[in-house]
Structure P
Amino acid sequence: MIMATLNGKNVVIIGGSEGLGREMIETSRRAGAQTLAVARRPGPLAALATDNPGVLTLAADAADESTPVRVFAALPPDVLVVCGGATPLMEALQDHTWESFSRNWDNDVRASFNFSKAALSKPLSRGSTVVLVSSGAGFAGSPRSGGYAGAKRMQMFMAEYAQEESERNDLGIRFLSLVPRYIMPNTALGKNAVEGYTKYRGITEAQFLARFDHPQTTADVANALMTLVTEEPRRAGTIFAVDGQGITEVP
């Protein structure tokens with residue numbers, strides 16, 4: 001049950017049509033927010049809108065530097081979440097090309113850069129919150145996914161850099177990074193990772209997932225988002241990891 005409220009708030013989820021992003025859209029909608037889901041593909045956006053009447057949608061590429069202007073015109077966000085991104089190629093380092101290795105830098109990091117820059121430059125309204133959704137791979141590494149882990153760590157750094165700029169310029173915008181600590185196999189991204197690592201290591205999915213002590217669900221992450229954007233007083237800090245036991249601030 002969602003106890004927090006977002007009544008009267010605008011919530012924009014970049015990458016909001018499927019998986020974790022869709023869970024966040026639906027959770028925010030149940031909490032009373034006006035929601036906008038942004039994603040590249042019109043098909044999943046249409047399915048989301050059919051299942052969730054009242055949700056606004058916009059087909060756009062978050063890696064395009066012109067997209068933030070379109071998004072902010074469609075629904076000026078009180079809460080802006082940059083989620084989703086490219087699915088990494090699961091190969092050994094020597095089997096990557098530079099294009100496959102840098103895929104998540106060119107998509108996930110670029111989208112985070114575009115929207116963080118736009119939030120600081122426009123700027124968004126005082127009291128707004130910008131959330132960059134990263135990954136526990138940014139802590140632990142991910143040797144089969146090219147530059148994915150480095151890209152996820154860069155998103156955490158970017159939230160810190162943007163928060164410093166918000167404070168330096170007295171903008172009153174909060175930036176944070178939300179980090180699902182473990183793979184979520186019910187998402188397309190998680191399924192890709194599980195298949196890549198089980199094949200490489202010659203183990204079953206159950207054996208691979210057993211190494212995670214307290215795995216989180218997409219609902220856990222969406223509820224953590226609700227906590228972080230509605231708590232008063234707000235938690236201090238910029239990077240927050242979430243697993244099945246709850247939220248942990250990362251120093």
Structure Q
Amino acid sequence: MWGSEHLELERFLHHVKADGYDGVDMWVPESQKERSHLLQLLEKYDLKIVSHQHQATGSNIHEFCRSFDYYLNISAEVNPLTINSHSGKDYFCLDDQLQVLDTAKDFESQTGYTVAHETHRGRMLFCPGAAQNLFDLRPDFQITADFSHWVCVTESYLENFAPVLQEAINRTTHIHARVGFPEGPQVPDPRLNQYAEPLTYFSKLWKAIIKKKIDQGAQMITVTPEFGPPPYMWTRLDNNEAVASQWDINLFIQQLIKGLKL
């Protein structure tokens with residue numbers, strides 16, 4: 001509901017269904033009553049869910065991992081296809097990052113749900129180098145690929161990171177489909193000709209991920225068009241209004257991905 005928080009939940013889900021989505025990618029309320037309401041509406045509108053963990057906190061790694069496990073379990077209570085996770089912090093030491101991954105692994109073993117650790121700024125997979133260190137030490141964890149963050153952090157189209165990019169593609173189980181560029185995580189409007197280069201680049205990445213999942217025998221891969229509202233969305237200087245419709249751009253990305261020729 002990022003950007004649609006002003007909508008009542010059922011109205012939001014109605015719009016989601018009407019515009020051809022198969023489900024939603026969203027955080028799960030801690031209130032049991034609100035979770036039950038969400039589940040009822042998902043069933044009513046025949047929508048799947050990728051739940052989202054982003055809340056974990058703590059003053060030390062032990063507190064953080066307890067909080068992380070708690071929110072993973074909350075995320076599991078809506079029977080998600082996958083749990084997308086903002087895992088760890090970019091400033092955690094390597095041993096602490098490994099504890100976060102091991103907490104998720106224990107959770108997966110106990111519940112059967114997959115945790116997809118997102119390649120997100122400020123988190124443990126914030127850049128290719130950090131990801132490579134963790135890939136080398138933990139050979140089997142899965143990721144949510146949002147390479148708009150890596151493009152922004154490295155100020156490149158990842159030309160110098162081919163091996164770790166391929167490893168990330170191999171590990172992807174969920175995609176956050178946003179078009180970034182070397183100076184930011186989100187272009188103003190990917191439908192405009194001046195952003196054809198980054199749109200083409202990201203379309204090729206998404207296609208490569210989907211083809212890899214097919215080659216690996218996956219029965220399904222989930223994709224969330226994830227263009228955000230202001231301040232992710234650029235705004236006009238004279239009135240601070242968004243330069244484009246977030247909803248329309250995400251629908252454009254949805255249709256682009258559905259139309260990819262594999």
Identify which of structures P, Q gives the largest calculated value of distance in nm of label points 7 Å out along Cα→Cβ at positions 76 and 148. P
Suppose you compute P(r) over Cα pairs in 5 Å bins from 0, in percent, for residues 44-115 alone for every structure in P, Q: which one lands on 3, 14, 19, 20, 17, 12, 8, 5, 2, 0? P
Identify the structure, out of P, Q, from whose coordinates semi-axes √(5λ) of the Cα gyration tensor in Å was calculated to give 26, 24, 19. Q
If relative contact order in percent (Cα under 8 Å, 6 or more apart) comes out at 13 when worked out from the coordinates, which of P, Q was used? Q
Highest-scoring label, criterion being Rg/Rh (Cα atoms, Kirkwood Rh), for residues 132-187 alone, among P, Q: P
Which structure, out of P, Q, was helix-only ellipticity at 222 nm (-39500 (n - 2.57) for each DSSP H run of 4 or more, over all residues; to 500) calculated from, if the result is -14500? Q
If mean count of other Cβ atoms within 10 Å over residues 28-35 is computed to be 21.6, which of P, Q is the source? P
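Each value in this text was obtained by applying a stated rule to the coordinates, not by laboratory testing. The structure displayed is predicted, hence computed values, not measured ones. Cβ atoms are built from the backbone, for glycine too; each structure is taken alone.
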